[in-house]
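> Following are the structures in question.
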Structure P
Amino acid sequence: MASIKEIISEADHRMEQSLHSVERELGHLRAGRASTSLVDYIKVEAYGAEMPLNQLATLSTPDATTLTITPFDKGQLNSIDKALRLSELNLTPQNDGTVIRITIPPPTEDRRKELIKLVHKHGEEGRVSIRNVRRDANEHIKKLEKDKAVGQDEMRHALEEMDKHVDRHIGRLDTLIKDKEKEILDF
């Protein structure tokens, strides 16, 4: 049976993973500024398997609106180009035979509103995930008290500690969301 400290530590780790998941999702949102995180997750058919783009090429952003993709193996250039065109990014890559360049146009006002709604959706999913972790951990802590492994005071203290962890993670999540909103609106 796990101790209260182990339960809280595991819950904290899971909350951190939820936060990183939201951070990754927000990184994939195109806010008008070029970022390698827009494309690094795209799968490319190469060498008989699907591989993430960041394992097949060097990704860079020479300026705020341009993304360059330089394949390690020039033979994979067409596969990378095809994967980019088929992705949901709706961007047009320009292939010069050695490097693929993608120009990121600034989003329209309607697109900005859609992006902000998506940011809030990802944020709410993150909050729900963090709260679910708290619920699971609280159930384990209450079970310890029910099984007489800990006293009521220890249980109450552990539940308060869990709430502090939740508040801290949700605060960080709110900061991520505000920063992404600002990025979308300011560009």
Structure Q
Amino acid sequence: MASHSQRPQAERLVVGITGRIGSGKTSVGRYLTSTHGFQYVRYSQVLSEWYAKDPEIKNHLQEVGWEVMAGGMQSELNRRLVSQIWPDANVAVDGLRHPVDYESLKDSFAESFRLVYIESPLDLRWERLKGRSRYADFASFQAADSHPVERQIETLRTRANRVLKNESSLEALYSELDTAIPEFRKEGRA
């Protein structure tokens, strides 16, 4: 796949964000957008648009994601996602779940691509989500967290350029991210 980067690779960043449910992926993506001016792209949004004919898609994205993954269509999902990324933009890509996602972004953006894995303990992730999510109880959260579509996420941890610990405040997580961004840029020039 040809690179979508028109600006020198050392200047552009495409940051893939991965981690378990409730780890802070969306918070990181939104922070990169609001504070650092990144375009924000989510795998779940691309999946929703792809299956827009189904008005209930948002209620069962894991199942649809699993159909795509198990059906060998992960490359097509990635093609659709990459086509939404603006040329020359710094980009935060939320929701990598499979090694094909990593490979597609790495192939498309070469030295501009960095992967961030967000790590957070199960009980803390549940505490963050229980008052504002679709999970009625801890058992439904655990079922979602162990869904087959979520099982490849751990394999991405070993490929991450940075593992960010999200064990306390969002400010602490954002501070780690603020340190990582200039380091990513420096790595691109090396």
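FYI, it's all coordinate maths here, none of it is from the lab. Not measured: the values here are computed from a predicted model. Cβ atoms are built from the backbone, for glycine too; each structure is taken alone.
> Can you spot which of P, Q the value 0.45 was calculated from, given it is FRET efficiency 1/(1 + (r/R0)^6) of positions 44 and 172 (r between Cβ atoms, R0 = 25 Å, to 0.05)?
Numbers: P: 0.15; Q: 0.45.
Among P, Q, the structure yielding 0.45 for FRET efficiency 1/(1 + (r/R0)^6) of positions 44 and 172 (r between Cβ atoms, R0 = 25 Å, to 0.05) is Q.
> Given structures P, Q, which gives the highest value for FRET efficiency 1/(1 + (r/R0)^6) of positions 92 and 148 (r between Cβ atoms, R0 = 30 Å, to 0.05)?
Values: P: 0.00; Q: 0.70.
The structure with the largest value is Q.
> While we're on this one: Quick check: 17.0 is what I get for Kirkwood radius over Cα pairs in Å, calculated from one of P, Q. Which structure matches? Before the final figure, lay out the partial values.
Working: P: 19.1; Q: 17.0.
That value comes from structure Q.
> Comparing structures P, Q by relative contact order in percent (Cα under 8 Å, 6 or more apart), which one has the largest value? Numbers along the way, then the final one.
On the way: P: 25; Q: 36.
Looking at the calculated values, the largest one is Q.
> Given a value of -14500 for helix-only ellipticity at 222 nm (-39500 (n - 2.57) for each DSSP H run of 4 or more, over all residues; to 500), point me to the structure among P, Q it was derived from. Show your work: numbers first, answer last.
On the way: P: -20500; Q: -14500.
Derived from Q, not from the others.
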